[in-house]
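The structures considered in this document are given below.
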Structure 1
Amino acid sequence: MRLIELASHDGPIEAMLSAMCNEIVAITGVDIASVYVAEDERLVMRGNHGFPESALGTVSLAVGEGITGLVAECMRPVSAAHASTEAAYKYVPGLGEERFPVFAGVPLISGGAVVGVLVIQRKKRSFASDEVTLATALAAPITLAIERRKATALRSARLVGVGHGGSVVLGRAGIVPTATAIGSVPFAGLATEEISREMERLLGRLRDDLGRAIRKLGGVDDPRIGATLDRFTLALVDQRLRERLVEAAAEPSGLRSVAKDYARAAQKLGSGEERAEEIEELCALIGMTADARTSARPGAIWLTDRLGAVVTIVAIARGAAALVASDSASPTALAIAAAAKLPIVTGVAGLFSWARTGDLLAADGETGTVLVHPAPTEIERLRRERALPD
């Protein structure tokens with residue numbers, strides 16, 4: 001179970017596979033456990049317990065080369081009481097494996113192809129058949145880990161938008177839904193009284209968010225920001241709006257109908273477009289807050305279509321790491337984010353085609369670059385170049 005848990009971990013693949021090797025050593029009592037991953041017709045050591053850390057990523061064999069390569073080529077377990085006496089043996093300088101001559105290798109097979117090899121070694125006593133069987137069973141979660149990494153790599157992407165300041169940050173994607181997408185789902189099955197109580201709780205949470213945002217923004221002297229905070233405050237205590245929200249939540253169209261009402265009113269009167277956009281954002285945030293599964297949490301990189309001031313305020317309050325929009329951002333949203341030193345990237349074409357809830361992202365508010373499932377090497381490069389926190 002511990003190996004299966006480790007198979008779902010993120011971060012550098014070497015760290016994950018080495019942690020799995022540590023567990024295998026504890027289970028089997030061997031001295032050495034290594035995982036070789038198939039990469040471009042070669043087997044590269046990506047996980048190990050017992051050899052120097054410098055071996056990771058540097059020790060590699062061609063398929064068919066050495067006993068490990070033979071395991072991959074034959075796609076079957078191979079064991080040896082004295083590895084160095086085997087015809088297939090290949091000496092690797094500096095590794096020191098000659099001190100652990102008892103060898104067993106198990107192929108990691110996925111979809112009829114070898115994705116790697118698990119090797120266990122010790123100083124004395126040949127591996128019995130039941131020990132090789134155990135190693136084969138332990139290889140299954142390692143195969144799962146490698147499969148998961150390969151599937152993730154298929155969705156890795158480098159997207160480019162417009163940066164609006166701020167550092168580069170690493171975080172999980174949190175999707176901010178639109179009011180249209182939410183509808184009435186968060187309130188499905190609730191009676192009117194229950195909806196009323198729930199709406200009061202959600203508005204109370206947003207009032208708390210507003211208070212935290214005001215404290216974080218401090219004494220920012222910008223009339224646009226001040227006016228937005230005032231409008232947000234009034235919206236949250238507007239009894240008529242609250243009643244309309246409760247009424248709409250019970251309707252099939254849900255909260256989207258409130259957003260449409262304000263949009264129609266703004267269009268009819270030829271004014272109030274900004275307030276209509278803010279009410280639409282408020283409806284989306286109410287629905288998002290009502291959903292306990294929401295991933296727009298502290299430390300997340302919030303993704304949205306068009307970024308407005310109200311979402312920016314709540315993102316600041318809830319500790320978002322950055323904001324990324326597939327479309328544009330309002331001038332007020334940009335001003336609020338700048339005051340809070342929150343990185344923003346806008347105009348990211350293909351954002352929702354590549355990024356999904358929970359995906360690992362790196363967002364650079366200076367260059368406008370968004371990396372989806374960045375490779376460990378990319379993360380290390382960003383840490384070196386832009387002082388990305390561990």
Structure 2
Amino acid sequence: MRATDINPQQYEKLLEDKANEVRTTFSELTMPQLEVFDSPKLNYRMRAEFRVWHDGDDLYHIMFDQSTKEKYRVYQFPQASIIINEAMIALMSYLRHNTVLRSKLFQVDYLSTLNGELVISLLYHKSLEQDWYKEAEQLAESLLPRKKINVIGRARKQKHIIGQDFVTEQLPVGNRTYTFKQIENSFTQPNAAVNSKMIAWALDVSKPQSQAPNKDMLELYCGLGNFTIPLAENFDKVLATEISKSSVNAANDNMLSNKVENASVVRISSEEFSEAMAGKRQFHRLKDIDLNQYQFETIFVDPPRSGLDSDTLSMVSAYKNILYISCNPNTLFDNLKVLSKTHKVTRFALFDQFPYTHHAECGVYLEKLDSI
């Protein structure tokens with residue numbers, strides 16, 4: 001099946017099938033009722049990337065069939081935001097007649113926002129000279145009039161920016177709107193509408209049981225602060241870790257723009273932080289952080305598909321409350337088999353980040369057995 005072949009009329013059935021598959025995956029464990037959060041049926045992806053195929057005077061976006069591995073032409077991508085679809089048509093039309101910008105171009109990446117900002121990244125198998133820069137400036141100005149378009153050219157050891165290399169998302173969550181600087185070529189949540197539901201769910205499961213905020217929260221894999229910033233309102237203090245330098249910089253900018261003053265981000269991996277917490281090693285990047293000032297009761301993790309490594313899993317199990325967002329139900333299941341020895345799952349959710357696929361994003365909230 002081609003990625004563009006989707007049928008919105010089938011969405012509810014496909015989502016129910018996915019929910020049943022998730023329930024089956026975790027059937028060996030004692031789990032609460034699954035909360036299911038749906039997605040818009042169309043135009044839900046805020047980012048997309050395509051290879052570019054040159055065919056004589058023509059060129060166009062292509063994707064590859066997952067079964068046959070054969071390439072196919074992509075005119076429109078109904079999963080992507082409206083502005084990405086508008087840009088896809090306009091960009092190919094523009095590039096067909098521009099020898100400087102189309103030469104050696106092999107990939108185009110799009111990053112958009114709900115409020116209509118867009119970064120277009122053009123990836124090349126050539127060095128980018130001054131003539132490219134002049135033509136790219138004209139592209140950014142004329143591609144979609146009245147829209148904020150930024151253009152980036154990438155080649156080996158080169159990155160040229162026309163405008164800026166980020167977008168600023170305005171993300172509604174409940175009765176508040178959060179501002180997030182999202183940097184090109186860095187991780188962002190792809191489905192903005194579902195992301196809003198994920199954040200709202202995380203806020204709900206971790207809300208204080210009294211008027212006073214909860215004690216402190218530790219967050220691993222915080223990225224640009226997507227969860228850090230909203231969740232800070234539920235806790236006295238938040239300490240977040242992230243290994244990507246660009247994401248740490250974006251997280252700090254986002255804390256300023258959202259006026260969050262009780263959260264800090266440190267650039268360190270989860271494995272290194274686990275060693276620091278266990279007293280095994282000291283790290284220069286933690287020299288300005290007094291871990292003794294924190295009273296961590298809750299830990300929030302949003303790990304890669306591989307899940308939590310054994311050392312991090314051991315560290316996580318020591319916390320009273322665990323908030324875990326997972327992009328891989330199988331590794332989440334493996335981690336929960338360990339965590340269920342010390343904790344009970346009290347909330348369980350499915351977030352349909354990627355409709356029409358088998359991919360399932362899950363969330364669980366766990367409470368320590370002796371605290372229930």
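Just so you know, all these numbers are worked out from the coordinates, no wet-lab data involved. Only a predicted model underlies this, so the values are computations on that prediction, with no experimental measurement involved. Cβ atoms are built from the backbone, for glycine too; each structure is taken alone.
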request  = Assuming 69, 49, 39 is Cα extents along the principal axes in Å as calculated from a single structure, say which of 1, 2 it is.
outcome  = 2
At a computed 12.0 (mean count of other Cβ atoms within 10 Å over residues 51-58), which of 1, 2 = 2
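Of the structures labelled 1, 2, which one yields 61, 37, 18 when Cα extents along the principal axes in Å, for residues 19-122 alone is computed from its coordinates? Present the calculation step by step, with values, prior to reporting the outcome.
Values: 1: 31, 31, 24; 2: 61, 37, 18.
So the calculation was done on 2.
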Among 1, 2, structure where distance in nm of label points 7 Å out along Cα→Cβ at positions 27 and 67 as derived comes to 2.1 = 1
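Computing helix-only ellipticity at 222 nm (-39500 (n - 2.57) for each DSSP H run of 4 or more, over all residues; to 500) gives -14500 for which of 1, 2? Intermediate results must be reported in sequence, preceding the final value.
Numbers: 1: -14500; 2: -8000.
Answer by label: 1.
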